[in-house]
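Coordinate-derived values only; no laboratory data. A quick note: this is a predicted structure, and the numbers were derived from the prediction, not measured. Cβ atoms are built from the backbone, for glycine too; each structure is taken alone.
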Structure P
Amino acid sequence: MKEERKRAFFLLTPPAFYLLLFFVIPVVIMTSYVFREGAFGDAKYVFTLEHFKVFFSAPSYHRLLYRSLFQAFITAVISIILAYPLAYFLAFKAGKHKVILMSLLLIPAWTAWLLRVLAWKLLINSTGLLNLLLLSSGIIPETVPFLLYSSTAVVIALVYIYIPFVALPIFSALDNIDPRLLEASRDLGAGGIKTFFKVILPLSFPGVSAAFFFVFIPLLGEWVTPTLVGGAQGTMYGNLIQEQFVRTLNWPLGALMSLVLLVLITPILFLVARSSQLSEYPPV
């Protein structure tokens, strides 16, 4: 018993220390700023609740938060819808080439994030390749300016960027499914569609939920892509936080906005983690 406790202690201490140093302590510091009066650089510390009043009395902040939540959700869902067939093909149809093909899928992710966003900015502007293709095919009579500097442009760019990261956990979950379960499903008379919905999809749900949060959580704080391709119409909640920290130097209000985001995400993470555990074995 003592040996097991020692082993558990040595195994859990490094990740616990890592979480304490890089998560708990920064959150505590950020929370302390929420109750601080004045902007960055003030020497004295004065306790105040004024920033709560400013945030909760500003409907524009709330609307931007709700819009960002919806946009992050839509981007995550679209990414999963596009990545799932790709991961399914790699797991069940690619055979011995699946690792090579998965590596090729991840190669674009080695390119700098900023370069990929700027590439999409060139592709979807009014004289870009996408507009030229739509014009030449007769789908549109004239260029479509709303593709750039809009929420649509932000979603297009982010879906492209995140698809490799979405496909990876889904592929891992599908690849770990025991083939005997699929054989048993077919032996019991289930067709391909029924096997997918009764066996494959429930067993892959942990990978799907992980992929969802690989996109959803970073997007709530995203500000670079909305700035480059979204413009004023594609502004997200992360742009608001970045503005408080960098431009106005109002760190207490920026910390409060970040804390609100953390409070909103935590229960969602708990529910999804719980549902992933419950879906480990699909219903018979």
Structure Q
Amino acid sequence: MVRQRLQEYAVGIFRTLPSRKSVKNAIKKGVVYVNGEVGYTGDWICGGESIDLYQQEAPKKPVLDFKLEVLYEDEHLAVIYKPAGILVSGNKRFTIENALPFNLTKSTQADALSRPEPIHRLDYPTSGALLIGKTVGVVIALNLIFEFRSISKTYAAVTIGKMNESGVIDNPIDERPSISEYKKVIAIPSEKYGALNLLILNPRTGRRHQLRKHLAHIGHPIFGDALYGKEGFMLKGKGLYLHASQLHFEHPITKEDLLVIAPLPKKFIKLFPEAKSALGIE
């Protein structure tokens, strides 16, 4: 076998560790052993090693009685609408992850997870389509889809200032290659901001805060961005105008071509009444 780091090799070999995040957490807790000794994320696995998982009983996670809009669901996966202003996961009770058991039907597959698992993240102030895995095998497959960029993610955003009709931003983030493409769909004049633009965004890489950082870098921050916005041009009370509008990928089990669309938030429509037809998501 080609040697791999323990953090990559151990994904999926234990039923309770279907994702990279779960493997990394288990290794950090010191419950993954290689040849009888505590393993580390950077350990090389070359073949023939004994890998064991010593898990303590995990504390029971809460189930949040919070209604979510389910955009797509089957036995293997789901896509839900994440509202703005809620964390996907974390140590808090009020998270999307804790609300998933209340909103989704548990899979009847042999490798069903006890709790559905988010596959990716959307920032706290960002709304839109969030992909969820319901079985061990599908979580592993969906993680690979993201790793190899075999999924198309489309965002809608409102930015400030007069912009080009389209462009590619390739400014590195954290010294890593990062690429975002944008297309201006509608622009309206604004006395305060110069212009407000409705954009379609396609991130080609997946860095933290990538779209927000890239648009701020070219001088056109996302409307309502309290972290990367321009001083003196902040918008209060409306939140961030960034929305994950579409996910397009091949279903890892059925091989169906899936396009899931998350409805545009009302605050976008108030600024751009023709936004839905212009974006083709009516």
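Given -21500 as the derived value for helix-only ellipticity at 222 nm (-39500 (n - 2.57) for each DSSP H run of 4 or more, over all residues; to 500), which of the supplied structures P, Q does it correspond to?
This value belongs to structure P.
Which structure, out of P, Q, was relative contact order in percent (Cα under 8 Å, 6 or more apart) calculated from, if the result is 26?
So the calculation was done on P.
Determine which structure produced the value 12.1 for Kirkwood radius over Cα pairs in Å, for residues 186-241 alone, calculated from the coordinates; the candidates are P, Q.
Working through the options, I get structure Q.
Taking percent of Cα pairs over 35 Å apart from the coordinates of each of P, Q, which one would give 25?
Source structure for this number: Q.
With mean count of other Cβ atoms within 10 Å over residues 162-169 derived from the coordinates and found to be 22.0, which of P, Q does the value describe?
P
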